[in-house]
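Below: a set of structures, written as structure tokens.
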Structure 1
Amino acid sequence: MGKYEMDFEKYRKAVEKVIQRFADRGWEEIKIEEVWFETSLPVDLIIEVINQGISIPSEVKLITHGGKTIWKNPESEA
């Protein structure tokens with residue numbers, strides 16, 4: 001089980017890094033498909049990582065997949 005948790009940590013860091021890069025470019029809405037393109041991680045894994053909790057910059061207002069909201073900034077009114 002320890003090995004799985006270590007691998008999950010790598011996935012979490014990879015997803016956080018890509019989302020931070022998008023935020024640095026001024027993106028307020030990020031699509032899971034864009035994260036997938038940058039990381040090559042399976043879409044289901046990316047969604048699981050986000051649902052388990054990651055650090056998302058305050059500039060990001062929304063993360064979507066297939067037109068559905070996966071994550072919404074609680075401070076956002078959009």
Structure 2
Amino acid sequence: MPITMSLREAVLHKVHGKSKSGMRDMIEGSIDAQEAALPGLGVVFEVIWKNIDNAKQDELLSVLQGELEQTNLTPLK
């Protein structure tokens with residue numbers, strides 16, 4: 001009988017028990033890769049977000065906002 005997992009469960013299963021080096025390799029290998037890797041990064045970000053305090057969340061938001069402000073995007077029509 002096949003085991004059915006949600007995407008979130010599959011990503012968490014894949015990264016469970018990885019060393020810091022293994023986690024870094026997974027994250028860096030997903031950045032700028034095919035878009036199929038983006039949901040996995042989203043799950044990893046969710047774990048981080050849920051487990052840091054408000055001050056660190058605000059710091060992450062500041063970094064994100066600052067980087068997005070420097071990005072030249074064409075407005076959607």
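If you line up 1, 2 by mean count of other Cβ atoms within 10 Å over residues 43-50, the top spot, with the largest value, goes to 1.
Using P(r) over Cα pairs in 5 Å bins from 0, in percent as the calculated read-out, with 3, 12, 16, 20, 21, 14, 8, 4, 2, 1, 0 as its value, let me know the right label among 1, 2. Derived from 2, not from the others. A value of -20500 for helix-only ellipticity at 222 nm (-39500 (n - 2.57) for each DSSP H run of 4 or more, over all residues; to 500), calculated from one of 1, 2, originates in structure 2.
Every read-out reported here was derived from the displayed coordinates using simple, explicitly stated rules and does not represent laboratory data. Everything numeric here is computed off the predicted structure, so don't read it as measured data. Cβ atoms are built from the backbone, for glycine too; each structure is taken alone.
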